[in-house]
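**Student:** What follows are several structures.
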Structure I
Amino acid sequence: MPRVLPLERIRNIGIAAHIDAGKTTTTERILFYTGRIHRPGEVDEGTATMDWMVQEQERGITITSAATFCVWRDHYINIIDTPGHVDFTVEVERSLRVLDGVVAIFCAVAGVQPQSETVWRQADKYRVPRIAYVNKMDRVGADFHEVVHK
């Protein structure tokens with residue numbers, strides 16, 4: 001018989017950002033560090049767990065929102081990895097309707113992009129709380145303060 005968790009121990013979290021900010025890579029690392037997968041996949045190699053469509057693997061981008069889960073500190077966390085390309089914005093908006101919160105990822109090198117602002121406004125529209133996560137801090141040209149102040 002499946003274990004029943006009380007609702008206060010279940011979270012629905014989305015990962016959203018502009019294209020190439022590192023959404024899928026971040027999701028892969030979450031799955032790895034929570035023990036859900038034994039090896040994190042790589043977007044560039046077409047081995048990312050979340051990019052299951054052949055077109056996603058070939059192009060190295062997320063086309064459809066993909067859902068997975070992990071368990072952390074006795075909480076069941078549903079994760080939705082959303083596309084970052086402007087052509088698939090409707091996928092992000094569709095996902096926002098079911099989320100308890102969003103991790104908005106910003107690239108420390110590319111900074112705040114128009115699609116980042118679109119995702120932020122969409123979260124405002126659906127009153128979804130979010131946290132900002134500045135990714136790729138190890139890259140040449142990374143500027144945390146520039147990203148945060150935009």
Structure II
Amino acid sequence: MFTTGQFLYTADGKFAKVFGAHDADGIKLIRPYLDICAITADHRGFAITKKRVQDDMGLTLYVVSEGERLAWLKKKFDLGQCAYMGDGIFDVPVFSHAGYGIAPANAFYLARKEADYVTEARSGEGAVAEACWHLIEKFFEPLDIKTLHVKRQ
């Protein structure tokens with residue numbers, strides 16, 4: 001969700017990913033409300049993802065293969081108490097176990113169909129920030145966009 005999903009390759013292998021600029025802001029907003037982690041199955045591009053997601057944004061980052069994702073998540077977390085954001089075929093089964101599922105606008109069509117919420121933004125283009133804002137508005141205290149403080153009635 002943090003990248004566009006595009007990889008730039010040379011003859012030596014993958015060397016770049018494109019990350020969205022706004023997603024880190026969304027993570028900062030939601031941190032007081034939720035513990036956030038990230039999961040990737042991309043071993044080859046892990047160093048790139050680690051630099052942005054773990055080192056720059058401060059998230060715990062796990063590497064879990066797509067086929068093991070659901071079983072791993074069920075062992076690690078009480079999925080019924082989790083919001084989960086995914087975009088691929090292997091994310092579809094997770095949505096049926098998660099408390100709340102979110103897919104970006106450009107997710108695989110079955111992921112969009114099974115998600116509780118589909119962002120207007122695409123992955124790597126603000127989908128994570130939008131998802132964070134949505135979760136705060138839906139489950140916590142709505143924020144005033146002009147101040148980013150809790151709205152007062």
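All of the numbers you see were taken from the coordinates with simple rules; none came from a lab. Everything numeric here is computed off the predicted structure, so don't read it as measured data. Cβ atoms are built from the backbone, for glycine too; each structure is taken alone.
**Student:** I, II: which one has distance in nm of label points 7 Å out along Cα→Cβ at positions 65 and 121, as calculated, at 3.3? All intermediate terms of the calculation are to be shown ahead of the outcome.
**Tutor:** Details: I: 1.9; II: 3.3.
Structure of origin is II.
**Student:** Comparing structures I, II by FRET efficiency 1/(1 + (r/R0)^6) of positions 33 and 57 (r between Cβ atoms, R0 = 25 Å, to 0.05), which one has the largest value? Write down the numbers at each step before the final one.
**Tutor:** Values: I: 0.65; II: 0.95.
Largest calculated value belongs to II.
**Student:** I've got another one for you. Taking distance in nm of label points 7 Å out along Cα→Cβ at positions 73 and 97 from the coordinates of each of I, II, which one would give 3.2? Please report the intermediate quantities before stating the final value.
**Tutor:** On the way: I: 3.2; II: 0.8.
Traced to structure I.
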